[in-house]
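Listed below are the structures to be examined.
Derivation of every value follows stated rules applied to the coordinates shown; laboratory data play no part. No experiment lies behind these values; they were computed from the predicted model shown. Cβ atoms are built from the backbone, for glycine too; each structure is taken alone.
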Structure P
Amino acid sequence: MALMQSTMLPLGTKAPEFNLPDVVSGNNISLDTFKDKKALLVMFICRHCPYVQHVKYEIAKIGKDYKDKSVGIVAISSNDPVSYPEDAPESLREMAEELNFTFPFCFDETQETAEAYTAACTPDFFLFDKESKLVYRGQLDESRPGNNLPTDGHDLRSAIDNVLKDEPINQKQKPSSGCSIKWKPGNEPN
């Protein structure tokens, strides 16, 4: 497993449009789904990656903790399901149901959404403000498989809380780390 880090898309970047099916409900999810929210968290995750496995309960907990706040949350899997069957829509649906996700979990079959967001790894987190401008991209927290640090979502939660309180977000942000996005042959970004 090759360790990758976030590309650290420039802060202030406008949220790229997407229109993807939720693997649980079958409904299409887009930026408009969250237009009335003060913040939008876009997470690129998958099922097979050990880095996502390490933080999956915290990701689910964030969904529950912010469910009644003005935060839109969407998880997206862009991995090639031919090479990684655990990341096929049916398997992703099982993951969402097992973890009781309170947010949509979408499948990016064409991988165009991952490319638009410059997603590089799983997990990869992008937080946008009410104007759809990127205010945070980086790690969930300092915990990684095997480093024995608690998984509490501190870095990401702090950014979300600051957006909700209209307070500035620390510009010093550490990239997320994880498995690379599993691109289909010929889809690898330049």
Structure Q
Amino acid sequence: MQVEKIKISKIKRNPNNPRILKDDKFVKLTKSIKEFPQMLEIRPIVVNDDMVVLGGNMRLKACVEAGLKDVPVIRAKDLTEEQQKEFIIKDNVGFGDWDWEMLANEWDVEALGEWGLDLWGAEEETDYSILDEDLEAELDAMTDGVKKAIQIEFEAEHYEEAAELVKFWRERDGYVGMMVIEKLKQAKETM
């Protein structure tokens, strides 16, 4: 395939590319292009027949930011729609960050895995054997002496009064949890 220089205005960013660069990495990419524009000839932007980017979406954005007027491109001609999607993933596996929402909603998960993208863990790869062990004793030992909390809900009109009562008893070293338990037991017995 032949590398050619194209006016940057003729190249279209790919809106369906699920790869993004966070701000600090994008700033570094832009700086590297300004300082070493020859790197683009070594790794040109790849476009399809319609001049839409298949590889180098962030490089194109950085080139615009760097003020370049022309950029080297390779035209990946005659690729099917599926081949273009595959190329986008394979070209980006090691760079930037993924837009996980776009991948989950607009891409075939099985194909992504086949193309080398490490996904959010296939079921057969997850080791659940630890759940078979009796962890209750170990968890009890870890939490021995640690106060635990229970959330108690109040209607909005009673919240301020309840908060004041809890504060009152805590200031006097009252064990509010036990007080609540005793009152709940009494209420249960009268039912």
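Structure data summary
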{"quantity": "Structure responsible for -0.69, -0.92, with log10 I(q)/I(0) by the Debye sum over Cα atoms at q = 0.10, 0.16 Å⁻¹, for residues 67-170 alone calculated and labels P, Q on offer", "calculated": "Q"}
{"quantity": "Test item: distance in nm of label points 7 Å out along Cα→Cβ at positions 11 and 83 calculated as 3.4, pick one of P, Q", "calculated": "P"}
{"quantity": "Winner on volume of the Cα convex hull per residue in Å³ once structures P, Q are ranked, highest first", "calculated": "Q"}
{"quantity": "Given 33 for relative contact order in percent (Cα under 8 Å, 6 or more apart), calculated: source structure among P, Q", "calculated": "P"}
{"quantity": "Answer label among P, Q for the case where percent of Cα pairs over 18 Å apart, for residues 27-98 alone, calculated from the coordinates, equals 43", "calculated": "P"}
{"quantity": "helix-only ellipticity at 222 nm (-39500 (n - 2.57) for each DSSP H run of 4 or more, over all residues; to 500) from the coordinates reads -7000; which among P, Q", "calculated": "P"}
